[in-house]
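Each in structure tokens, the structures are laid out below.
Bear in mind these aren't lab numbers, they're just calculated from the coordinates by the rules spelled out. In this text, all values refer to a predicted model and were calculated from it rather than measured experimentally. Cβ atoms are built from the backbone, for glycine too; each structure is taken alone.
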Structure P
Amino acid sequence: MELHISLQGRKGLADQLYRQLREGIDSGHLAAGTQLPPTRLLAEQLGVSRKTVAEAYSRLTYDNLLSGQVGKGTFITPHALTPPKARALPDLASEPILAKWRARAMPLARPPHATARYDFIGGASSKGQFPFDEWRSCTQHALRQSRSSNGRYSHPQGLPPLREAIARHIAFSRGVHCSAADVVVCNGAQQALDLIARVLIEPGCRVAMEDPGYSPARQLFLSLGAQVQAVPVDGEGLCVAQIADGTRLIYVTPSHQFPLGMPMSLARRQALLARASALGAIIIEDDYDSEFRYEGRPTDALQSLDSEGLVAYVGTFSKTLLPELRLGYAIVPPVLLEAVCVAKQLTDWHTASLSQWTLARFMDEGHLLRHIRRCHAVYATRRERILARLQGDLSPWFSAVPATAGYHLSALAKGPLDIDFLISLARKVEVGLYSLAPFHAEVPVQAGLLLGFGAIELLDIDPALDRVRDTLQTLT
């Protein structure tokens, strides 16, 4: 490594070097365990004698800040690192704005505590299902493509091979009407939501969304200055008749309502499209996990009914592959496309090309569809087991909300039940449970649980729910 050392004059050089190294160690800029350059090399870099460096190292070793390892070199001792001093925060004129950002509720953020042994967290998949061998092979192909490219920035809309693969996939699996020209590749669905909202919302604009609903979307709209109307849902989905006049943007999850899970009826979908047309509003259809369907006939996306170009369809590979890949997309109506591409370029220019090449190859070789089929069988079995328990020994306390897709279920409490207390008790017996309450904005909170089954193994479900049942019995 090359240290940033500045020596002045020709006298007291060992003292200067000692002080600067000590300051770096005390401040934490030189971390514990860091290997320092050999004395000969550092002397050459600084233009001083080797004796000068050796003297500084010797003093630091005497102070127990450095230690030598035979055959390896000189290292900063682990216990030498001291906590950095608290720095006084400046009095910023923008402090009120920063306070608003700090105060934003993020109920889906990962908890700071360790993951429970049995975790029913929503929105997470089992890493054991991911086809690493196939992905590795496709990454090798992507590296070859990258090596032969010109090394310049790519188009913000995404690589054509991936956009073509996405258009084919969602036309086949979700009935979406689009071509590669309509696809914008994003860093996950959250960026897709951000880009669409960014080009449509100004402070004071009215946005309508489901209540209960997807909280990160709500916080995003609020951060852009929108007036967010919380529209209640019923057994058919969003109550369209309650969408206020003047609404510019409508956010919905029609195929698998988040978090309750029921699909939006055909009549309600048609009413929503008619209402959006009358308002001149854009609809964001978040189709976050609808490729996993377990009952009834497949329902096409809301976008497939849109004849006026009012629906922006948002999808993600976080649910089908891995959240950490951060790959998603939007099918953008022509009226929005140019503006969204400008916003994408201003945000991050484009999604990483290597990941795009990898995913394009992965989809073209059929790995994605095979992976979805394998996961469908796994998730269906887990879902059936949870439903059996909710309809069995857990039925005195909970009832499942009818849901035919996705990989989470919602269970509503049948009577008065302190859900937060139940969650805290479950955590003590190593079970991670999650409340529906944070997803409500204005309507009366429905006490209940969101039970994700993407990340919990089948053999763990019964032991986990046994502990939940036993905990519930202590509360009654």
Structure Q
Amino acid sequence: MTETKQYLANLEKELKLKYPEQTEFLQAVEEFLGTVEPFLVKNPEFVEKNILEMLLIPERIIEFRIPWMNDQGQWKINRGYRVQYNSALGPYKGGMRFHPTVNQSIMKFLAFEQIFKNSLTSLPIGGGKGGSDFDPKGKSDGEIMRFCQSLMQELQKYIGPNEDVPAGDIGVGGREIGYLFGEYKRLNGYHAGVLTGKPLSYWGSLARTEATGYGLVYFVSHLLKDQNDSFEGKKVLVSGSGNVAIYAIEKAQELGATVYGCCDSSGSIIDPEGIDLALLKEIKEVKRERINTYLESHPNAEFYPNQSVWELDFKYDIALPCATQNEIPVELAKKLVTNGVQIVAEGANMPTTLEALEVLKANNIVYCPGKAANAGGVAVSALEMAQNAQRLPWTFEKVDQELNLIMKNIYETCRDTSNEYVGDFDLVAGANIAGFERVAKAMLSQGLV
């Protein structure tokens, strides 16, 4: 074992001993450490200065209780988190997730990935993430408002336009951001840049809602263009039916693909005529219903209860996982291979397990990691920060053009970095090395911070 490989192995072993229960965090670290050896061999000063060990430890983890009252007058308690992981490139930036699975391991994995995702955008933002184990499903607007207000009473101590700028994530959309912003404003005065993903009426950005889904498809479109190909005529399946999935479907359809299926936690829909996007938006964004109600308007569609789209026997070209972490384990990766998939591009964060990734690689399926492919959301969040600072709103077209250019640059950076350090087309290695290089150089030049 080379000296560099031993150094990386020791770092991973030490983390596993310290945090054996943090499986998601350890998975993200293992995937990252497994790709950066070629860069460290060519740049040994980063090993000598032990930059990696410093990078693996968050600058700050904030954990707090969130008491709130439900509509029956009962007090409920949830746990809140903010992981301020790395600020070498700018203020911490990353979403807030409301979901019952949220714990410190998931927060750390998301914040760790966010460091490199934000670095790849080339925008001046560091990496962070936060959230709560609060479940917004089935809650009234009043309950969600009271919860958000209680959360912000604690979170406001640690955030600010030049310190830490949260945004939305799973379970946190415009409604939740509005309640969070309102409470922050009551406590601290009007600072438009303290949160992104705000409604347009108070300095939100046009195209922010669409950004992650659009950016995902833009990333793949530049990949396809490199192969003298396009989305035209491609068959696509998308997991999830939330914000990222809906707007990935929209942009893929605009570029000529047919999206046949999507899903939610209750099951999957396959429509042989292609997903009716207007209906899907009505179900999910207006009525907030389960996806099986799609059949009421499209009886020829098929509903598969309690099954992910990746479990179905269906021939298609491109898989866009946009639901949650580890939704594609090894057995479903094999199903993707059987179904003839050529490209897997992640709209969610780490939806593919390490073992599944090996299956995809062994079968020459092009894999686009989330830290690169789904960076469009945070990129437009940073553009929202720029608009807030300038006190100038940008048009949808301007933001969309900037988004497409950023995703093009991210793809080309991953491609070229992979060729330079690995000598092969490996977008995972390219994303990890390129993201790490910028952060590590900043940390070194600032005095190992």
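Looking at structures P, Q, which one was relative contact order in percent (Cα under 8 Å, 6 or more apart) calculated from, given that it came out as 19?
The correct label is P.
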**Asked** Can you tell which of P, Q yields 9.6, 27 when Rg and Dmax of the Cα atoms in Å, for residues 257-304 alone is derived from it?
**Response** Q
**Asked** Here mean count of other Cβ atoms within 10 Å over residues 129-136 was calculated and came to 23.9; which of the structures P, Q was it taken from?
**Response** Q
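Taking mean projected area of the Cα convex hull in nm² as the quantity of interest, name the structure among P, Q where it is greatest.
Once mean projected area of the Cα convex hull in nm² is tallied for P, Q, the winner is P.
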**Message:** Quick check on the output: 12.6 is mean count of other Cβ atoms within 10 Å over residues 137-144, derived from one of P, Q. Which one produced it?
**Reply:** Q
**Request:** Output the label of whichever structure in P, Q has the greatest value of distance in nm of label points 7 Å out along Cα→Cβ at positions 409 and 441.
**Result:** P
**Message:** Given 58 as the derived value for percent of Cα pairs over 21 Å apart, for residues 97-288 alone, which of the supplied structures P, Q does it correspond to?
**Reply:** Q
